[in-house]
1. By the measure distance in nm of label points 7 Å out along Cα→Cβ at positions 139 and 331, tell me the structure among I, II with the highest figure.
2. So if we calculate percent of Cα pairs over 31 Å apart, for residues 171-362 alone for every structure here (I, II), which label has the highest result?
3. If you rank structures I, II by mean projected area of the Cα convex hull in nm², which sits at the top with the largest value?
4. If helix-only ellipticity at 222 nm (-39500 (n - 2.57) for each DSSP H run of 4 or more, over all residues; to 500) comes out at -20000 when worked out from the coordinates, which of I, II was used?
5. Say we calculate mean count of other Cβ atoms within 10 Å over residues 99-106 for every structure; which of I, II gives the highest result?
Structure I
Amino acid sequence: MSISTILYTCSKEDGIEKELEEEIIEEPNPDPQTPEVINVDPDKVVSINTGSVVGEFYNFWSTRPMINQSRFNAAGFRTSLNPIKDYVKSYNLVRTMGGRTDNLNDFYKGVDASGNIITDFSELISTMRNFRSTGFKPRIVLSKVPWEMVANKVVNTYGNTSPPDNYDHWRQYVNAFLTTLVNEFGMNEVKTWRFRVSTEPNFTPSHWNGTMQDYFRHYDITVDEVLKVIPDAIIGPGNMLTEGAATYTTQLIDHCATGTNYATGAIGTKMDFFSISYYEKIDQNTVSLPEKIEPYRNKLNSYSQFSNIPLDIQEFGMLRDENAVRGVSLTDATELGASWYARVADLAFEYRITEIYDWGQEIESSNLPQGRRNVTEMFQMMEGGNRLQAEDNLNSNVNAGIIPVTKNGNIYMLVYNHNTSRNSTATRTFFPILEGGEITGNTEWKMNEWTVDKDHGIMMHELYKDIRAAGVGEKTNGRIYGNRPSDRFEDGWRDVLNSNLAKYENISKLPKTIEDKIVKKIDNKLTLEVNLEPHSVKLIELIPE
């Protein structure tokens with residue numbers, strides 16, 4: 001029985017039927033079947049053709065770098081990784097061959113009187129066995145050159161960055177290293193692993209204490225030796241630094257395409273993927289990915305043999321906060337980092353970036369998700385779907401947009417608003433207008449929405465408030481809102497975290513902010529209104545009824 005009917009029944013009993021009936025007639029009584037009419041601002045419209053597919057919403061987020069793979073030898077560490085297996089599938093293992101400041105991976109033991117190298121790979125075998133027991137896929141970075149291969153042992157930021165004095169010894173070592181892996185795990189398995197030769201070879205001397213041509217020679221010789229052991233190896237050069245300290249840029253692509261190979265004398269060198277590093281700096285108020293990736297995308301496109309190889313970001317994060325402080329954190333754990341990540345995803349599809357290696361999406365000393373982790377959860381709901389054509393009137397420098405996707409008969413829209421300043425108050429409204437394709441065949445949809453912004457899916461603000469209330473010392477010159485609270489606070493913050501863990505777990509969950517709302521089309525178009533906070537990401541799901 002409706003409210004109107006209840007009032008009508010009561011009025012008869014009171015003998016004032018006519019007066020109340022007239023009052024009820026004057027009340028608005030909208031038809032529940034009438035679609036909601038939205039007043040649209042044409043400058044904020046995003047037109048989406050649900051019948052026009054532009055590509056796949058592919059998974060770019062499931063590889064992590066690992067500096068110290070010896071950690072996998074600890075059962076407790078292996079167990080601690082179980083919660084991330086939902087979205088992490090591979091690990092890129094760096095500095096695997098020695099030459100480290102911590103002297104780990106000391107497999108190379110020198111040369112005997114006959115000029116044959118001496119090695120002990122027992123630790124490599126046990127470590128890789130323990131790694132593979134986790135179920136993750138390994139990727140191997142063939143570096144660094146062992147200390148014993150250079151007479152002048154210059155210790156740079158990340159260990160030995162000099163090329164070997166004798167490339168015959170390096171060839172023997174590469175061969176022995178890979179032969180050990182093949183003998184232990186089988187050719188059919190190892191040939192599916194990726195091999196990268198060095199890290200940021202254009203960052204001198206921190207990662208490469210030689211010239212550009214020295215690295216080209218090192219790459220050619222290493223690739224040549226790898227292919228002797230694994231003819232079908234998947235191999236590529238080190239990820240290129242994209243900061244001002246870089247000593248060269250796209251010349252490596254030219255060398256692999258048209259240069260004379262230092263090992264074979266032929267033209268060109270095998271390159272199955274190419275990669276860069278991309279670190280954002282909040283204090284610069286930018287999203288600098290386009291200017292960093294474009295030269296490499298364009299250069300790869302200029303060579304037919306390289307135009308479609310994977311182009312990756314193999315180091316990634318927000319390196320500094322708004323005060324230009326770096327700390328140990330490599331990202332921002334608040335809504336700012338979340339909206340930035342959505343913007344990066346949009347750019348990744350635009351520039352055909354295949355993978356983005358991620359240092360981690362949880363808060364230090366916990367499995368609590370950063371804001372970016374909740375955005376990844378949104379990505380997972382869209383993964384494998386078809387990205388749709390979307391047109392808007394935004395300027396190219398606006399860091400906001402919509403990524404529409406169809407998947408299993410449903411429509412998804414990742415809607416985001418990112419501002420480069422944490423203190424920005426620039427909210428945004430979008431009016432997505434969907435037509436064609438799946439819109440044509442259905443009249444109404446059930447709508448769900450998930451939201452990440454300062455009030456949804458972010459726990460860092462509450463944690464900071466609680467830590468300060470507990471009187472824990474604050475490093476006012478430390479990085480703020482990174483994923484590692486230890487960058488900002490003295491000992492004692494973990495006690496606050498642990499004592500309020502249930503609260504933080506609840507706050508940090510990805511919240512559903514609209515559930516099962518019915519929306520209908522008008523004139524064969526479905527029009528929505530989406531309001532966004534200054535740093536905000538929303539996922540809208542439309543299920544045909």
Structure II
Amino acid sequence: MISNLRYWFLIALIFMVYVAGMFVTLFENDSAQFSVMAMRMVQENDFFSLFKGPEEYLDKPHMHYWLAALSYKIFGLHDWAYRIPGILATLLAAYSCYGLGNLLYGKHVGKLSALIFMTAQTIVLGAIDVRTDAVLTGFSILAIWQLTNYIEKGSLKGIIIGAFAAGIAFSTKGQISLLVIGLPILCHLLYTGKWKVFLSWKVLVALLVFGVTISPMLYAYYLQFDLHPEKVIRGKDNRSGIFFIFWEQSFERLSGEGIGKNSSDFFFFFHTFLWVFLPWTILGIAAYYAKARRLIKLKFKYNAKFEVLTLGGITLIFAVISFAQFKLPHYLNITIPLFAVLTASYLYDLYRFDREKATRLLMKGQYFILGVVFIASALICFYVFELKGIVAYISLIIAGVIIIFYALKREGVYVRLITISVCASLLLNAVLNLHFYPNLLEFQGGSSMAKIIKLKNIPVDRVYKVSSDYTWSLDFYNQYPVQIATPNLLKGKKDIWVYASDEDMSMLQNSGLDWNSQISVDQFRITRLQGKFLNPSTRKKVTRKMHLLHIY
């Protein structure tokens with residue numbers, strides 16, 4: 001088994017990668033958007049109303065924005081402060097993975113579950129590109145762990161914590177939280193038959209705790225929407241926030257009504273999983289197959305040494321979210337804790353039953369993934385964005401030597417399998433957080449322009465735009481929203497600045513406006529990477545310009 005020294009050394013390195021990502025510029029759209037929404041709460045001292053730019057926001061509940069606003073109150077309006085609640089929620093999820101793995105299988109599986117979870121690609125990415133899913137994942141797996149603890153041990157503490165965690169998750173993203181918590185628990189109950197645990201006064205206490213936990217969110221919705229039936233939200237009036245969060249939200253997500261459709265591909269999440277669970281993808285698929293095969297061999301009959309909470313939860317969640325008409329890769333984050341426990345239990349079985357042949361076969365797959373990571377890291381550092389500075393080169397060489405040492409070290413194949421998998425994640429994400437993202441974000445026009453505005457002491461309250469396009473990163477780093485104005489309105493103003501695209505400039509010229517100063521920055525939608533952008537020789541073909549024009 002992996003030693004405690006190596007385990008905690010790897011955990012420390014993972015945490016350092018997380019910390020390195022804290023100070024990277026916020027990504028558009030979601031991270032920057034959510035940070036601005038929370039910033040508005042603090043600046044206007046209104047924590048009950050949610051706005052997306054000039055529009056009232058009826059989509060996700062308040063908890064993520066409240067936590068970000070609380071962090072702003074404590075630490076100030078900084079990008080790293082926005083990320084703190086998400087990182088803490090990720091650490092909570094890792095601890096809960098440990099707890100659930102320990103409860104179902106034992107301490108070693110619990111420790112390995114936390115390690116796998118923290119190094120899964122989508123989780124590391126979610127700690128830098130922080131969205132509501134970080135808080136949702138953290139409190140959902142906490143609820144699953146504690147409610148399972150109640151089912152197995154009748155723990156009052158377990159059901160109270162589980163109910164509180166479910167309430168926080170519901171206050172973060174609505175009905176989907178109850179689905180991702182309820183489906184694994186339902187599978188566990190169906191398999192174990194322990195339904196009697198819910199015929200207890202403790203359940204009433206849990207319902208009370210859940211109700212109290214979600215009450216601030218419900219009250220906020222009531223104040224903003226239920227008291228104002230005249231408000232028109234997405235083309236409809238008489239919108240009840242409480243009715244929306246209890247009934248309409250999930251149906252809108254599944255149908256695409258209101259928020260739009262972006263994919264009707266039922267298998268979207270199946271092929272997305274191939275990268276979101278890296279470097280554990282091959283092991284995760286093998287674990288799922290082995291667990292499903294054994295369940296079929298058991299003919300679905302109860303076995304005290306077997307569990308279907310992870311297998312059943314993953315299967316049902318995949319099936320439900322695959323029917324949604326609006327899909328994004330990070331929707332899979334909620335399944336990663338279950339995959340982590342499932343994969344850890346499978347790896348531990350390989351060790352304790354001494355299945356060296358299967359382990360060596362899987363090792364070849366992990367060597368392949370490590371090789372791909374080496375190639376990707378080299379391309380990023382020497383082709384996409386070339387490294388600058390002797391320190392960067394030395395650091396990369398040292399990291400490569402350490403990984404090669406562990407890959408070739410003569411030790412148990414099980415320990416080596418885990419170590420090189422974690423090393424693959426560490427190398428890739430260290431390169432991304434310390435090198436790739438900082439260079440990539442130089443092409444995010446809003447944040448780049450905000451640096452220039454600060455450097456030149458341009459008054460942020462004198463910056464306008466004529467387009468309705470959102471400018472989240474510029475809004476956040478200016479700590480002041482860019483004001484929207486028509487060209488005719490701008491004609492009556494002097495000594496102002498207009499943030500504009502090439503198309504906006506043409507419109508301003510055609511309306512008779514002129515400017516005596518122009519600042520330009522590169523602009524690219526950084527969350528939608530493409531080959532032409534990654535290729536330095538064709539990058540200019542897919543980037544455009546954003547301008548700051550001084551109208552005198």
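Each value in this text was obtained by applying a stated rule to the coordinates, not by laboratory testing. Please read these numbers as outputs of a predicted model, since none were measured by experiment. Cβ atoms are built from the backbone, for glycine too; each structure is taken alone.
1. II
2. II
3. With respect to mean projected area of the Cα convex hull in nm², the highest-scoring structure among I, II is I.
4. Numbers: I: -8500; II: -20000.
Derived from II, not from the others.
5. Largest calculated value belongs to II.
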